[in-house]
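**Student:** Please go over the structures that come below.
No value in this document is a laboratory result; all are computed from the given coordinates. Since we're looking at a predicted model, the values are computed, not measured. Cβ atoms are built from the backbone, for glycine too; each structure is taken alone.
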Structure P
Amino acid sequence: MPPYLNLVLYITAGSALGCLMLFTGIPAAPLLGAIIGAGLLSITGKIEIANWPLGTKTILGIGIGTVIGTGINRETLGELQVLWKPALLITFFLLLTGLLVALAISKILGIDPIVAILGSAPGGTIGMSLIGAEYGVGAAVAALHAVRLITVLLLIPALLNLFGLLNSIDLPK
């Protein structure tokens with residue numbers, strides 16, 4: 001099968017489940033659906049692993065970064081005047097916890113330390129996978145982050161709902 005056809009199939013699977021997930025009401029449902037849709041197709045083994053054209057992941061990363069960046073405005077900067085201390089503490093403790101978890105799973109489960117560190121780092125799937133690719137462990141790092149991301153996207157809204165916190169948040173329509 002031509003490589004471009006593989007990409008079309010992966011894009012179709014991700015897009016289809018991403019669109020279907022819109023109806024679930026889960027936050028970030030399109031992202032979650034796309035990950036699961038493309039992942040399920042890949043897991044079947046009936047289609048070769050997608051080989052994205054050079055620069056595609058970079059372009060997509062820039063696009064995602066731009067979408068996130070457009071949410072930063074003067075109001076956000078005003079909030080940072082109050083939130084910079086918690087932001088630094090959260091970052092410090094996420095890094096520390098990530099390193100401790102990485103060292104533990106590396107020793108206890110025998111995971112490659114580079115995979116463990118990048119897989120437990122508090123970065124995004126794309127960024128950590130790209131760094132992992134530089135070390136030859138991109139697929140393993142992507143797998144760890146995909147599991148983490150899917151779990152977090154499913155559990156956090158459920159936990160917020162369980163604790164009654166979703167009712168107190170003004171969610172965009």
Structure Q
Amino acid sequence: MSLIPIILEDLGQARAYANDMLSHVDESLWFRQPAEGINHVAWQVGHMAIAQYGLCLKRVRGFQSTDDQVIPVEEYGKLFGKGSQPSPSEHDYPLPVEIRGAFDSVYAAVEREVAALDENTLTESAGPPHPMFTTKGGSLRFSAKHEMLHVGQIGLLRRLLGCQILR
């Protein structure tokens with residue numbers, strides 16, 4: 001049995017849930033922080049985009065010169081990468097439509113490239129050590145879990161910003 005369809009299904013379910021959650025957050029709230037130092041929705045979406053790029057593309061097939069057409073890798077790494085600090089100023093970030101565009105562009109590339117993978121690729125080393133996985137297949141599987149973690153944070157941000165609770 002091939003794991004690739006299962007991985008694609010997991011990634012798709014996480015993305016569908018993320019998209020649903022984001023459909024209930026007005027873009028005017030994307031840069032609001034409920035308290036100083038707390039990440040905002042824009043950071044969460046940008047972080048999910050650059051993390052999915054790293055977990056599903058870079059770790060699986062390496063950096064490619066065309067990657068900046070998918071997501072501005074260096075800029076998003078600085079703004080939204082692990083360890084980045086949220087800025088309360090929306091002027092420090094791309095517009096929500098641009099962040100959302102990168103989020104969607106990475107996912108489209110992941111769908112395309114993962115669907116074309118050879119099953120044997122999944123057991124290969126995923127590069128630098130990570131506490132959650134060692135193989136490329138593990139990196140892909142972790143990406144869906146990572147996205148769900150941040151969708152949960154968006155749900156909490158929604159509540160802290162006074163948005164209606166979703167049922």
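**Student:** The value 36 for relative contact order in percent (Cα under 8 Å, 6 or more apart) was derived from one model only; which of P, Q is it?
**Tutor:** Source structure for this number: Q.
**Student:** Quick check on the output: 72 is volume of the Cα convex hull per residue in Å³, for residues 70-125 alone, derived from one of P, Q. Which one produced it? Numbers along the way, then the final one.
**Tutor:** On the way: P: 72; Q: 93.
The read-out was computed on structure P.
**Student:** Where does the value 3.3 come from, among P, Q, when distance in nm of label points 7 Å out along Cα→Cβ at positions 86 and 118 is the thing being computed? If you can, show how the numbers build up before the last one.
**Tutor:** Working: P: 3.3; Q: 4.4.
Clearly, the read-out refers to P.
**Student:** Right, next: Which one of P, Q has helix-only ellipticity at 222 nm (-39500 (n - 2.57) for each DSSP H run of 4 or more, over all residues; to 500), as calculated from the coordinates, equal to -25000? Show your work: numbers first, answer last.
**Tutor:** Details: P: -25000; Q: -17000.
Label of the source structure: P.
**Student:** Something else: Assuming 18.4 is Kirkwood radius over Cα pairs in Å as calculated from a single structure, say which of P, Q it is.
**Tutor:** Only structure P yields this read-out.
**Student:** With FRET efficiency 1/(1 + (r/R0)^6) of positions 30 and 46 (r between Cβ atoms, R0 = 30 Å, to 0.05) derived from the coordinates and found to be 0.75, which of P, Q does the value describe? Let's see the in-between values first.
**Tutor:** Details: P: 0.75; Q: 1.00.
Working through the options, I get structure P.
**Student:** Moving on. Rank structures P, Q by distance in nm of label points 7 Å out along Cα→Cβ at positions 38 and 150 and report only the one at the top, that is, the highest.
**Tutor:** Largest value of distance in nm of label points 7 Å out along Cα→Cβ at positions 38 and 150: Q.
**Student:** The value 2.5 for distance in nm of label points 7 Å out along Cα→Cβ at positions 6 and 134 was derived from one model only; which of P, Q is it?
**Tutor:** Values: P: 2.5; Q: 1.9.
Answer for the origin of the read-out: P.
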